[in-house]
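Novice: Structures incoming, each one as structure tokens.
The numbers here are math on the coordinates, done by the rules we state, and not lab data. This one's a predicted model, so the numbers in the text were calculated from it and none came from an experiment. Cβ atoms are built from the backbone, for glycine too; each structure is taken alone.
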Structure I
Amino acid sequence: MAYTQEEINQKFDEILNEIAAGSPAYKAMKGKLAPSTFYEILESDADKANKYARACAQRADLIFEETLEIADETDNDIIDIEGTKVENNRLVQRDKLRVDTRKWFLSKLHPKKYGDKTEVDLNLGEKETLSKEEFLAKLNKAREKSE
């Protein structure tokens with residue numbers, strides 16, 4: 001079935017709205033546009049690609065907030081088994097997996113915002129200009145110390 005450009009634009013916008021609301025792209029596309037068509041649109045239209053990027057960023061923020069809700073949820077963490085209060089390890093472990101999966105997903109898709117930050121301090125002190133001979137002398141001295 002061939003769609004008019006107006007229908008394609010409408011379906012594209014519906015997909016973006018679902019993505020921004022938290023749906024995975026493949027679910028949002030289902031029954032609307034073929035994935036190949038959707039991605040062709042992204043490649044050919046910079047404005048639509050930017051809108052898609054914003055929708056994905058909104059989805060990431062929702063997923064982040066969802067991890068907080070999952071982590072803070074304590075209902076059913078303790079269950080009553082024949083009058084004894086017992087920790088519901090199965091539920092706790094499932095929630096941990098749900099949070100960890102979302103954290104991993106966010107760190108891969110949006111590493112600058114949600115990834116682990118690693119800082120390397122390369123401050124070597126005062127800058128000094130060395131001649132080739134001075135540099136080689138310092139290098140040899142450092143090699144001798146390491147041996």
Structure II
Amino acid sequence: MTDTVQSVEPIVIERVIGATPEQIYPYLVEADKLVKWLAIDAETDPRPGGINHQTHSGPEGDTDGPYFMRGEFTELRPFEFVAFTWGWKDSAMGNLPGSSNVEVELMPHDDGTLLRLTHSNLTVEGGHRDGWRAMIDKLAELFN
């Protein structure tokens with residue numbers, strides 16, 4: 001008998017942001033820009049196999065954090081696409097490092113850029129959908 005890990009449905013979020021792909025892309029890969037919308041601390045090496053480590057405070061009112069995300073960049077196409085693994089250092093949170101994948105596509109749009117984020121292979125949804133929505137809202141606000 002083999003144990004299999006069930007994945008939840010991929011999270012797909014789309015949002016038009018009033019900025020060009022060239023303006024948005026650095027906010028997906030550069031540590032000093034990630035901390036303006038996604039994490040409270042970050043360390044990145046934006047190349048395939050490079051680290052993407054983030055520290056998150058958790059939702060407002062959360063007293064259990066901080067939470068440590070550990071990932072690696074898997075594919076980067078400047079101004080178009082970023083992919084990286086995603087997982088939590090704390091095994092109690094599920095979704096261990098390397099266990100799930102995030103892809104962000106940037107597509108030119110009449111009103112700026114259509115950003116499409118897909119988070120797949122999650123074993124536990126655990127608030128990721130609401131978290132990504134809130135964080136993408138924060139990213140969009142940077143360009144208002």
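Novice: When relative contact order in percent (Cα under 8 Å, 6 or more apart) is compared over structures I, II, which one is greatest?
Specialist: If we compare relative contact order in percent (Cα under 8 Å, 6 or more apart) over I, II, the biggest value is for II.
Novice: Ok, one more. Any idea which of I, II comes out highest on distance in nm of label points 7 Å out along Cα→Cβ at positions 29 and 85?
Specialist: I
Novice: Quick check for you: by mean count of other Cβ atoms within 10 Å over residues 21-28, which of I, II is greatest?
Specialist: Looking at the calculated values, the largest one is II.
Novice: Who wins on distance in nm of label points 7 Å out along Cα→Cβ at positions 53 and 133 among I, II, i.e. which is largest?
Specialist: Of structures I, II, the maximum of distance in nm of label points 7 Å out along Cα→Cβ at positions 53 and 133 occurs in I.
Novice: Going by FRET efficiency 1/(1 + (r/R0)^6) of positions 37 and 93 (r between Cβ atoms, R0 = 30 Å, to 0.05), which of structures I, II comes out largest?
Specialist: By FRET efficiency 1/(1 + (r/R0)^6) of positions 37 and 93 (r between Cβ atoms, R0 = 30 Å, to 0.05), the leading structure of I, II is II.
Novice: Match the computed value -21500 of helix-only ellipticity at 222 nm (-39500 (n - 2.57) for each DSSP H run of 4 or more, over all residues; to 500) to one of the structures I, II, and report its label.
Specialist: Of the structures listed, the value fits I.
Novice: Hey, another quick one. Assuming 26.8, 83 is Rg and Dmax of the Cα atoms in Å as calculated from a single structure, say which of I, II it is.
Specialist: So the calculation was done on I.
Novice: For FRET efficiency 1/(1 + (r/R0)^6) of positions 61 and 77 (r between Cβ atoms, R0 = 30 Å, to 0.05), which of the structures I, II scores highest?
Specialist: Once FRET efficiency 1/(1 + (r/R0)^6) of positions 61 and 77 (r between Cβ atoms, R0 = 30 Å, to 0.05) is tallied for I, II, the winner is I.
Novice: For the read-out mean count of other Cβ atoms within 10 Å over residues 69-76, a value of 17.9 was computed from one structure; give its label from I, II.
Specialist: Computing mean count of other Cβ atoms within 10 Å over residues 69-76 on every structure in I, II gives 17.9 only for II.
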